Structure I
Amino acid sequence: MDGTRLTFRLAGINNQNFIMRDDQTGTWWQQVSGMAIHGPLKGRRLQLVPHDQVTFATWKDEQPKGQVLKLDEQIAKEDEYASADWEDRMSTRPTPGIGTPLTGGLEPRTLMIGITLDGKSGGTSKAWPHNSVVASGVWLDELGGVPLLLVTSTDGRSVRAFDRRADGDTLSFVRAGTDAHSGVLLDLETLSEWDFQGKATKGELAGQKLARVELLLDYWFDWVKYNPKTEVVKPWQPKRKPTKPPIPKPVAP
């Protein structure tokens, strides 16, 4: 920040987000936004570093020589790492900061895929239920004039977002075959094949690469707090078939 390298430590929790305190100025920073909320640097924002929220299997497949953060032996010895069932345990606790029903008609702890884009008229944001996007495998949408592609990895969990324009054309995508999580995407305009990294591997557009769009996996109660004007996609609701009247029994002559 302004040429100074800051170091951070945990100062507290707000709305289930870390509050970080830097040692150099004593400023407090909000995890989800990178915004300084108290102290000498209040109002400043840390620059977001592009990141992925994917399974280790997917990341390792793409980055076989990538480095992995080693567990701290002392913390592991004292069993202070979060347990594997941490998310399940948290789901049974009251949602922090919820005094009135949330907008959008979603449960507070619905896991959402959130995207914020800065346009000429200011920032605009939208959120999609993670389960709905994963179930579809491919989701085409638009936000702030940008045509979006949300795509699920073959692991059935990891999701990435892309600007689905290539060579000036907006592309429409489908999965090859009937598997929602097959490894091959097809664009309907050229029938080129694309992978989970947004790269065309075969066909007319081979070698082209879609621009990544940053997304954030977040609970609905948290996302809507920091993005109160967000658009929101409701979870899929299966349509019930109308009840047909019973066929009358034949009347004996």
Structure II
Amino acid sequence: MALENKGQIVNADAFQVYRDLRVLTARPSIKDEKKVPHYLYGYADCFCQENMKSWLEKASSLLPTLSYPILVGGTGMYINALIYGINEMPDIPDEIRKKVYQMSAQEVRALLKGQNVFQDPQRQKRALEVFLTTGKPITYFQEQPLKKLIDADFNVILIQHDRSVIYQNIEKRLDQMIEQGALKEVDNLLKMKANGGVMKAIGVKEIAQYLNKKYSLECAKTQILLATRHYAKRQMTWFRHQIVPDLIM
């Protein structure tokens, strides 16, 4: 599509923004990037905690400058927020963010007692950051009208495959990643003492365990496959319920 229409591909994947993990996040190859213009890939370093707000600001500024932008990626929250808008959230002071980061999940839940929040520990920490900053529960901000950052019409194409085919492709791709240097990528992150969002990418923790001789390579691969299949299942469910496609392929 991009070649036929002289279009530009724009990344909407939360982990493909990191430059130090091309192979393990399945970023487009250098060869593919030379065929058509690619944007918002690999712009964050391994110490950066990139987030949706930052990506949205970049994407909403970039898209109007392109002649035929094609947004590609699997981070549904990013795509949903760009199309439909976001709840405006308060800026969190660094001292509060650091304080909450150091808390245990039990401490966070205790301070959020009585608030209706998600069960996910990371979301609970986010809710506590908002509460400590403003004195209001995160639900107060989530119930406010959505704010669109860009005035544009989107044609949404949802690509669906049978789950068995997806799982086969995941296994095949993992073998290719290992052959193409995924182990070396993670080793480099560990040597640099990386501590940014890139360390949360599926496969980093598992390969690190292998490199530290706590897992065999086969064990690491098994854990990566399980995590990736679980993510793919949640991803498919999310898109079915949260995005209204114009076309399903």
Structure III
Amino acid sequence: MASNEAEISAVKDQVSEAEWKARVDLAACYRLVAHNGWDDTIFTHISVRVPDEEDHFLINPFGMYFDEITASSLVKVDLKGNIVMPSPYFVNPAGFVIHGAIHAAREDAHCVLHTHTVAGMAVAAHKDGLLPLSQTAMSVYSDLAYHEYEGIVLDEDERERLIPNVGTKNNVILRNHGLLTMGINAGEAYLRMFFLQKACETQVAALAQGGEMIMPSEEVAHRVSAQTVGGFTGLNQLNWDAALRKADRVSPGFRD
């Protein structure tokens, strides 16, 4: 057995049952993001708060592709990205600046998912942002925030501007950068990203057609958003159970 494999083989025995479940869910989320083509080689992150541990989080080992990540290989860090549990891997502290800021400010943001997809970056660069051109877009319309681009996120001072912009919203468009969603668990953040990503893809396709767009009123857009929020929580677990079954089919090994 390789040294890294030996060191991570006992992780399940070192953590609580609740943490192990969070690890499995997060590893599955990484695999599903990769399967959907939302990953960006070794860049971007998905982080999850460790259950029953104050200010401890799980994040991907820096240098791994998302479809390589397992429950045991995830690294436990504090709010500053410092590793707090022995691991043969390391993390990218700069990549945790945004995640750490949101986790610290939002107790309900147990999972934070960030992507650099082409459609997401395209909409992030559009002056009007996400337009209510589809039912999918309208479903997130009232739960969407924007944060202006300030450069690669290395400066922790940016947190002071990011958090007021995010507020209580669960979907964020980082201007000229990408997309971000959050949820009470990995499944909820993943489902939100599915809707936000699909809305961006639809907008890019619709605008590429040229011609005049049919634009619903603000009233209708917000109504659809309110209707969606009403059923979101109940559908989340049902959707995540199905997503886990898919992850087992298309990317087995994440539970290791």
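The table for this structure:
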item: Comparison of I, II, III by mean projected area of the Cα convex hull in nm², for residues 78-125 alone - largest value held by; result: I
item: Parent structure of the calculated result 15.7, 48, given that Rg and Dmax of the Cα atoms in Å, for residues 38-157 alone is the read-out and I, II, III the choices; result: III
item: Of the structures I, II, III, the one that 4.6 was derived from, the read-out being distance in nm of label points 7 Å out along Cα→Cβ at positions 22 and 214; result: III
item: At a computed 38, 27, 21 (semi-axes √(5λ) of the Cα gyration tensor in Å), which of I, II, III; result: I
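Readers should treat all values here as calculations from the given coordinates under stated rules, not as data from a laboratory. These numbers come from a predicted model, not from an experiment. Cβ atoms are built from the backbone, for glycine too; each structure is taken alone.
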